[in-house]
1. The value 32 for percent of Cα pairs over 31 Å apart was derived from one model only; which of P, Q, R is it?
2. One of P, Q, R was used to compute Cα extents along the principal axes in Å, for residues 43-98 alone, and the answer was 42, 29, 15. Which one was it?
Structure P
């Protein structure tokens, strides 16, 4: 019979690159204590990377050596596995929309799940629980705009909205305006003012 750690490795190798291996998804191979112990051994040997509590990743091996999967890959896979909405932070969104030149130093993502940290090799990824309105339209420019505006705050929102009205495609800006009822009052007021002003 195949050893548990070999079965776990085989399972991990059958997953797409960057997909997390959750201890809970391996319970068909053995009891929880045995699975946890095997995962721990595989981590010590460098065959898996512990990304967070009960979540492991298979390292990517190339001709340059072994590395952790990309942050985006790992976060996307975690979102799919846990059924959470996980999106880039407001600071990242503001930077990618050209509303700030500040480049975020830390990897921060907003999630519908609980706040926690995930480690990918030497990099720490922070997942922060966010209100539902900040997670609206998760992978769309209008949703990115909402997160950027939330990060900029009430004082800078109106000026940023004028910039977004020029920069975003008309359909994306219309989507942002249509989402105004879900937004907090300060943001909904600014969106309405810029849209109809």
Structure Q
């Protein structure tokens, strides 16, 4: 998969845009800045936005090209990112080290998804939040992005199972209009989730 993402991110343009995901920005704008982990942060639009708001950002992705563009964007915005190259099935961070872990369109094979969601809970400090936006299976009928493999899409039931030990602050299925670069453009079916560690 790293070759797929390296090829996608190799163009000069930011293929998912330079602006943050709208739901992500809305959520962190309401919070006091702290430490955030961003899995699969790609070209860095969300990490750079969080850093611009005073967050300490720990991001990772498997794509070297994505990291290069993220660091370019961070330099342009005069912010710092801690961004490493790592596979989602291997990555780990210190327990109780983050105020937020944000999964923004982080679509992974089911076993890896379950594994990293479980790890993410351990990374959170008590009172910390999981913020998540993903495509749901209805997205298969749209042309606005996301995997075409239904096993990599999420339902409300999947998220309730993965994050059963969290207090659910928000869980909603939404039809929205994406305007996030050429690969996220148009009508989209997503799930938005916020869960709080007890």
Structure R
């Protein structure tokens, strides 16, 4: 039986399915430093707020959201505005299906089109799967903030990974909002 697989933009209506995936990471892992599962309403607001400017994509397999990835602001200061942070979460049932790399490819291509130059990923340590994934994808590890968070009874570090996605030039144009560029592209990838 052939499966139907598609990557598309997330909507606030996807919040319940996305939160179902994310809540397992919050409750059972140190992959995220979030400790309490947010309410559905606040998570829906989070999606709406992030998608005002950045891409948030889901991967559906036979109509079920199997994973998601999104970009967000890298830093508050104005000079950071050409950089973005990336996050990806995959439902345990769908691990090892290359979903994370497909989602990253689509998000990065959108960020490149928006006018971003560098993406970063913070990986809680130890996390051999995520560390290996980022290395294989071409990210460079910049270093680790040791013992920066405490979760599940242990001090945890965060390794920061960097991936240039565009050629650095002089006087870059302002990055465009995801809403500005989606007027001319498909909603599915």
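1. Working: P: 32; Q: 9; R: 14.
Derived from P, not from the others.
2. Numbers: P: 42, 29, 15; Q: 30, 26, 12; R: 41, 23, 14.
For Cα extents along the principal axes in Å, for residues 43-98 alone, the value 42, 29, 15 is produced by structure P.
We did not get these values from a lab; they are worked out from the coordinates using the rules stated. Note that the structure is a prediction, hence the values are computed from the model and not measured.
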